[in-house]
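Every read-out reported here was derived from the displayed coordinates using simple, explicitly stated rules and does not represent laboratory data. This one's a predicted model, so the numbers in the text were calculated from it and none came from an experiment. Cβ atoms are built from the backbone, for glycine too; each structure is taken alone.
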Structure I
Amino acid sequence: MRQIELIFLLIILFITKISAQELSLKEQALNEFKNEHYDEAIDLLENALKISTEDAEIYYYLGFFNHYRLYDSRPLNGYDFSYSENIFEYLDKAIELNPNYGDAKYFYGAECSGNAFLSIQNYDLEKLKYFYNRAFEKGAYPDWLIEFGKNLLNSCDTNAILFTAGNADFDICSYLQLHQNYRTDITIIPIGYIDRPWYVKFLKQGLEGGVKKITLNLSDNQIYDIHPFKWKKTDIQIPITSKIREKYKLDENYQMIWTMEPDLFSNRIHSKLESEVGNERTYLSPQKAILLQIVEDNYQYRPIYFSNSSNKSFLGGLDKFFRNCGIISELTPLKTEQTKYEYDYKKIRELVQNKSFIDYNTIKTKDIPRISRSISFDYYSSFYNLSEYYYKLGKKEKYNELIEIFRNSMMVDYNSDYEKLFLSELEKSYQQLL
């Protein structure tokens, strides 16, 4: 009897040791990845996979880390688009083992997006459409995200340029344009990509049936020679038309002045003239230089918008000219803070209505954690800004309608604690109006 108990105990200890080893390997892999030791992280995950071949999380991290090594690290030998199918295989397996693995679907969509950009580089419309459809079929674009993309595009005026923040907003808008022929009058530009010369040239040329071109008054040689430019804080006059001046009730002599600060720095001390005291050399990054060029060449002809998810570090101070429209902001010719142009409440009202959130209730069952919460907060901020507007004007009926829309549309038990807290704050403010 004791012998049987001893054997049983040894088996338990052996299994426990294996489980602990597996967990330890994953933890080690995560730490190595945080330290940007990508090869080491992936080796650890592959060893963990030998112990547990049915662990969806291991396959997910292998897809995630290899995707990062392919696109987001420095160029590495052997890691180009020929490796992409390996990444798809890892993520496919993660989703097969866990069909509701939202983040695995996110990276599957991101991998499709990387291939889509290769298709753009080759001006291959067929492959461009193929990869966005592949992401859709894998579940990377659930109903609530498609609805969000439509809300983004519908917030833009006709013939607009929309700068997006990243994969979440750019990819869904691209899918809608390419596969649902939705708002193809808009040129969508991922703001983080405009430091790449080939992509800048692509925007200048466009792709018939796929991407509407923009105006760029640069030669091809200038585009391919994009580099950090010597720069000091400089005021740039952005051309505006009489129509823009009339819209914002500006004097005919008004000028739009964008102060562009340098955003790259070195320890090099330099003086342009012999009589000048040497200063630390500063530069304008390629990304800021092209953003400046796009705004300078297009603003007088086309409305320009930015996703409200955009990181301010990409904007070069241009956000001082933004008019908040809900989940996007419109570029205006004047600094808007504490002016009547700071918010476009008409557009926010158009967004904050029941028909804008018909599919939002699917966010819980089709959650993509890497992006779901930030998109929810984009919606919440629209409700908040509109509630502040109604409160200041004492519009009790409108405020009450807003509460009902939030209750019916946003209370979907996705982030239940926050939903209840937000609703409670709305109700408290409403009571103060009574």
Structure II
Amino acid sequence: MVTFQIIAAVIFTVGYIGIATEHKFHINKAAWALMVGGFLWVLVALSGVGHLEEHLMETGHEIFSLVVFLLAAMSLVEILISCGIFDALRTKMLEYKLNNSKQFLIIMTVAFFLSAIVDNLTATIIMIQIARKFFKGNNLLVAAVGVVLGANAGGAFSPIGDVTTIMLWIAGKFSAVEIILNGFLPSLVIGVVAYLLLARKIDDSIEDDTPQMTQRYSFSFAKKIIMVSAAISFVLPVFFKLIHLPPVLGILTGLGVTWFLVEALTHNGKEDSKLTARIEELIQKTDIASIKFFIGILLAVSALSVLGVLEIVSGFIYGADVSTERIIIGNIILGAISSILDNIPLTAIAIDVLDTTNTHLWILLALCVGTGGSLLSIGSAAGVVAMGLVKELTFKKYFEIAFIPAAVSFLVGIAFWYGQWQLTLALF
């Protein structure tokens, strides 16, 4: 098995380098991801791992849930775009004569709080579409990075803001109240520091060429109903989760209802009939390459998990003697590693490995794996989606813009968490 683990690590490393150098060799990152994912599962089969079909079914379920959720969310956003809500928002903000820096502050702030209500993946999809109406050129790349960092930071303090916080919440490592009370301020510090560092990269001299102040948007009754339905659809995953149904079923139900309303309410409207046509063409417009890249990454990481590579990594991080200090250091390292490997299996392993009832340490884990993924574009689902939505945002561009702000905010947030924890111990 050790031989297979070494080969798997080498294959993943080569693939990772290929993805990182996409801009240089012009080989699509999706090709690398799918190739690596396929090769690693071949290794799984050759290694003789038991219950292979069960592992594949579990991986398939995860991929299905995330990809279908992504497609449904993108469809709902496309409906909102067709209704003209983002153009109207842009025009409204132009009336306040805000410069690019202030617009960036609003975008990142909304991404932070929205991700806590829905989740960081959905918030990223919505806010990047809005950012496209506000920015262009390098400002758009910075805004997209800001959305990712803001959404990941906002999702880290909410029990439903990130898959990993959901996992820890369901496992009983902390309550919803505990993660909000003890995680909000460190997450906010991470978001604020990231904003301060990214805002310096926004160029206020660039003028946007999207809707002008003279334009006015009015919405028909039908469009208002459709927009409300689409907005509610993004909240349905939370409700479905509370009644023990998969979140993906919630957003699919919302999409179905919204699509039904579009068909029913715009059937006789000449202008609104364009909305129906756009929905029917949506699947053809979807960025299939980005979806395949997402699938390839999930396949690769799940194969590494089955082969035991991630368990070795986790064991190396925390060691045999799991003290409080070792857990803190381990959580920080695990957060940094989550920028390379998916944080979901890493969190699952940590839940099994760590033997502690200290709620604050589990909250630190949520903060680390939730925001550590912001260091690199493939470290979080939000980053992967951002690369798909903004074509110019390559692995290299993301690294150049995001790495230092993400790293500094990550470390400052951890320092703040530690100070907050020590103050809590002193007072209580």
Structure III
Amino acid sequence: MTETANAGGATDFEIDRVQRRTLRVLWASSMFSRGAVSMIFAVAVLAIKDLLGDDRWAGMSTAASTVGSAIAAASLAAFMQRRGRNPGLTVGLGIAVFGAVLCVIAIESEVLLVFLLGMVLIGVGSGASNLSRYAAADLAAPERRSRDISSVVFAATFGAVLFPLLVGPVNGLAADLGFNERSGGMALGALLFAISSGAIFIFMRPDPLRVAGGITDKATTKANAVPFRRAVAIAWAHPLARLAFVALVVSQAVMVMVMAMTPLHMEAHGHSDGVVGQVISAHTLGMFAFAPLAGYLSDRFGRLPIVVLAGVTLALATVLTALAGEAPKLLMFPGLYLLGLGWSFGIVAGSALLTESVEESDRVGVQGAADTATNLASGLGALSSGIVVDMAGFHVLSFVGMAAAAVLIAQSWFEHRLAVGRLA
């Protein structure tokens, strides 16, 4: 049997072996990093409310982390284009460890600026965790690309669902030890990020991007890495890549915007930290547990129908949260669950569509640009969400998310028509 070699000089057998090893490492790393992000999120919004003494700007914590994610998406993508996935992911996740420690210090000393700086650094780790899904696509066969991406998203389920359930006990333990109760979740988040970073550094060898030939002599200098503006222009030049860009931005922005205010909305209506943690767990279950289904459907029926399904699911989710005026659990649980499920459909199908719609030499730069734009949009949404809720209510915030979901559905129809027209 004759084996072919790819651009990196590896045979089909070697590629398959490295891909299987890469996926196993990514599964373990994603479980811990996403668990850290979910646990910290459940604590951070309430912690910053305590620091500010006001709900209006409580979205600052999420906004700060998304700023970090946006910085990470552009900077780490450029770094990985020159050095590989392993160094980029290891550094990004390692920075989050330091950020979580800073947040513990800030909570104990009640210093807002230190807390926000810590959240920015945590956002770098979150951005690195998000970029790890593209490492699953580097060596994936085209007919399995969505499923390999979704398997990494799915692996995060275990950490993302399990660790928020520990918010109540861990915060209680911190209080029993004489610390601020919000410090418990932050401290555990630091540990989880450290485990995730270590797993990548030790075990993700050889580097999948290097094996795929994505690191070339031309890409080893910073000047030759694809800059953000050019990467956006490359994506925007093709209808399907443009749709993937919109799908990623809308899915993330709607999810973050509504999720960011959920803890405050529920706390304002008498729910305990434990119940809030359970709702966030239901939300993360929707985000990650059915990612394999999203991957299978995307490979089986095509990326476009699943992008449309993402828009429809997000619209349904925001209808439920808009009706949850008094935050009844009957509506909050399915509403937040569907919010996560819509995100999963959009991220899995959008990531695969973006990866296969641009040239291989431009992929890493375009992937980083898409995640940068995604995090900037969700950061703006998170920052404004507190103002919207304070001035108009949680239901109005849900209406905004509903409108964005409708834009995604309309964009899917428009770009599909344009792509078909180009092929005709």
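Please state which of the structures I, II, III yields 0.80 when FRET efficiency 1/(1 + (r/R0)^6) of positions 50 and 130 (r between Cβ atoms, R0 = 35 Å, to 0.05) is computed from it. Don't jump to the answer; show the numbers that get you there.
Numbers: I: 0.55; II: 0.15; III: 0.80.
Of the structures listed, the value fits III.
A value of -17500 for helix-only ellipticity at 222 nm (-39500 (n - 2.57) for each DSSP H run of 4 or more, over all residues; to 500), calculated from one of I, II, III, originates in structure I.
Determine which structure produced the value -0.85 for log10 I(q)/I(0) by the Debye sum over Cα atoms at q = 0.10 Å⁻¹, calculated from the coordinates; the candidates are I, II, III. It must be structure I, since only it matches.
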